[in-house]
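None of the figures in this text is laboratory data; all of them are computed from the coordinates on show. As the structure is a prediction and not an experimental result, all values here were calculated from the model. Cβ atoms are built from the backbone, for glycine too; each structure is taken alone.
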Structure P
Amino acid sequence: MTALPPAGPGMKLDQVDTPALIVDLDAFERNLKRMADFAAAAGIRLRPHAKTHKSGIIAQKQIALGAVGVCCQKVSEAEILVAEGVGDVLVSNEIAGARKIERLVALAKKARIGVCVDSIDNARELAQAAERQDVTLSVLLEIDVGGNRCGVAPGKPALALASEIARSNSLHFAGLQAYHGSAQHFRTYEERRNAVEKASALANQTVALLSDAGIDCGIVGGGGTGTFDIEANLGTVNELQAGSYIFMDGDYARNKNADGAAFDRFENALFVLSTVMSRPNDERAVLDAGHKALAVDSGMPEPFRRPGIVYRRPSDEHGVLQSEGGTLPMRGNRLLMVPSHCDPTVNLHDWYVCIRDLHGAAPVVEALWPVSARGCYF
């Protein structure tokens, strides 16, 4: 069963049980609009990544502002999104396993479903399943543009695989997946631009080969929160798959803009509200949020607007605050923590507690949204 929510609509912020996943609705809505407006002005389709939020409610808000659909990474995520009314979902990942493939293909009877492949064997598995269920499945061919993760090599190896897909009666070759995940977190703008320029050249080379062979490449998908503007300016990617922009996090905040200033295109809109449960001395305060409330794979979370205080030594249920010149909070005090990585932090919680006027005089709970695809990693 899903846990009871830590708050209810109309509650004041200081009545919310902690730890709680907080959405600053005002900042969140501004972030949504900024990216939607950017994509519209750039003439690029926006397909936001739902692995960030795992929520049909948020996906529908993105689509209402012009997104063509959403991405996700897992079949189970796609099943939840479709069940919650999302009609166009790309699983921007390879799917292995006969049962998952059958489930994916079955979804194509309910919504427009796409998936990525990088091997002939996988393409044949998908084609056979689609034929059995009498559907046509859209396929993006993933090419390795520098991330050194999934993806067939660009150029002739990609052409050979694309030709196999294009000959299928039950698969529709929709285009290329050319996402460079590592580039999102290169700290300087120059590093990100150089990586994306190389990726773009590889994608362009492959598109040209496909065109010469008579294979239309309608979609070139990729891009992310760290490189969306570079991708748009280069003009290779025509379907932008950014996800974290809606929330921002501590890791993206460590990126730099072209002028060397902090990456500030979007606002912090996601927090974990935590309470000081113990203050043994002046050098240590202990929060009620540890590994089970905050992901630390990209570094420690940061106390929001509390300079001189750092979060260290997380354990299952505890996080230790230490002073670096600041005054530690007292027992019972509450802090907003900025996650270092929003996606896995979201996956630790059952509910979004959505607050209006979070940093104002009277913050109040406006809505509760379930993290409906939480734990959907299969």
Structure Q
Amino acid sequence: MPTSTSSEAAKRFLREDALAAGFFDLRVADPATFAAVHGARLEAAVAAGHHGDMAWLPATAARRRHPQALWAEARSVIMLGMNYGPRADPMKDLARRDRGVVSVYARGRDYHDVMKGRLKGLAQRLVARFGGDVKVFVDTAPVMEKPLAAAAGLGWQGKHTNLVSRRAGSWLFLGAIFTTLELAPDDAERDHCGSCRRCLDVCPTNAFPAPYRLDARRCLAYLTVEARGMIPRPFRAGMGNRIFGCDDCLAVCPWNRFAQEASEMKLAGEDEPAPLAELASLDDAAFRTRYAGTPVKRLGRERFVRNVMVAVGNAGEPALAPLIEARTADAAPQVRAAAVWAAGRVLPADRLAALRLARRSQEHDPLVLNEWHHEEEPCTP
């Protein structure tokens, strides 16, 4: 068992190495005491159905709550944060209704790839110098990164449930190194949200039933990225021109006055949002080429253009009518269905009625027919 002196030496080595590798901080949590403190919130969310159709959450709840159920030999969890702060306020682009807004985290290279390599390098150097075994995780295993980061003292989980740091704000990617080394755990950071509720009040779909509780079924970050089916109709108008994720609750956090721009250039993507007309016209090959190496590519062309067509409907631009009509004949059912919804928001009644007569007779997918059914009554000639 390492002595307290060797434990502190390992932590100093790790912290210096982590800062040199582009991480903003490194802290250590004790996996043995984690479950008793941080597992109840996960259980309550699953019991309330707030996980939506993310069936993997309840299926892996035991391993998430107990890090040593994931790896019994783990004696310490090393948590690291990497800043991805934007160069400008992402909220300003929400007023540009003819443009598609992608969440800040997804504008550059996929953070899984960027951070995984850095974490593996840190872990290998730790083992080479101090021994032990390690496992590295970046959002691809049943690991509760945010609660673990809070337990380690990287920050605290704010009322929006995301991690907030007094030193780096809330634009943070998190990674974990599980190790068999016994490293002295750091103190948890206390909550500094106070009476502020800006993150709760700004949410366009009221996804927070209470402070520190998120109902994913109402969250645009979930609905535009994780949800497999159509965006529920009550939340489409609230999407505005958000086509991949949502940054509102992060962007308004007052602690972001301490945030810095992304320290890793690979994570800093383009700031100028693309025109919706351009994005709605992407075929599968063009979509893959445009978003190669980014988190957006994992969404797939059908669900991505589905989101774009909802944004087109919210834009309400008559100039986009020909594009909407073309997408109602798209090969992908979700794109066709979203285009029908957009048609109901943009096309005049006579043009919508003619389009319905032309398309419904050829349509066999229940998903799309359901959208035509919703548009039929107010637009009957």
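Observations on the model:
- Among P, Q, structure where FRET efficiency 1/(1 + (r/R0)^6) of positions 182 and 310 (r between Cβ atoms, R0 = 30 Å, to 0.05) as derived comes to 0.65: P
- Read-out helix-only ellipticity at 222 nm (-39500 (n - 2.57) for each DSSP H run of 4 or more, over all residues; to 500), computed value -9000, structure in P, Q: P
- Structure with the greatest value (metric mean count of other Cβ atoms within 10 Å over residues 270-277, set P, Q): P
- With respect to FRET efficiency 1/(1 + (r/R0)^6) of positions 46 and 78 (r between Cβ atoms, R0 = 30 Å, to 0.05), the largest value across structures P, Q is given by P.
- Structure responsible for 0.90, with FRET efficiency 1/(1 + (r/R0)^6) of positions 214 and 294 (r between Cβ atoms, R0 = 35 Å, to 0.05) calculated and labels P, Q on offer: Q
- Which entry (P, Q) yields the derived value 3.8 for distance in nm of label points 7 Å out along Cα→Cβ at positions 62 and 206: Q
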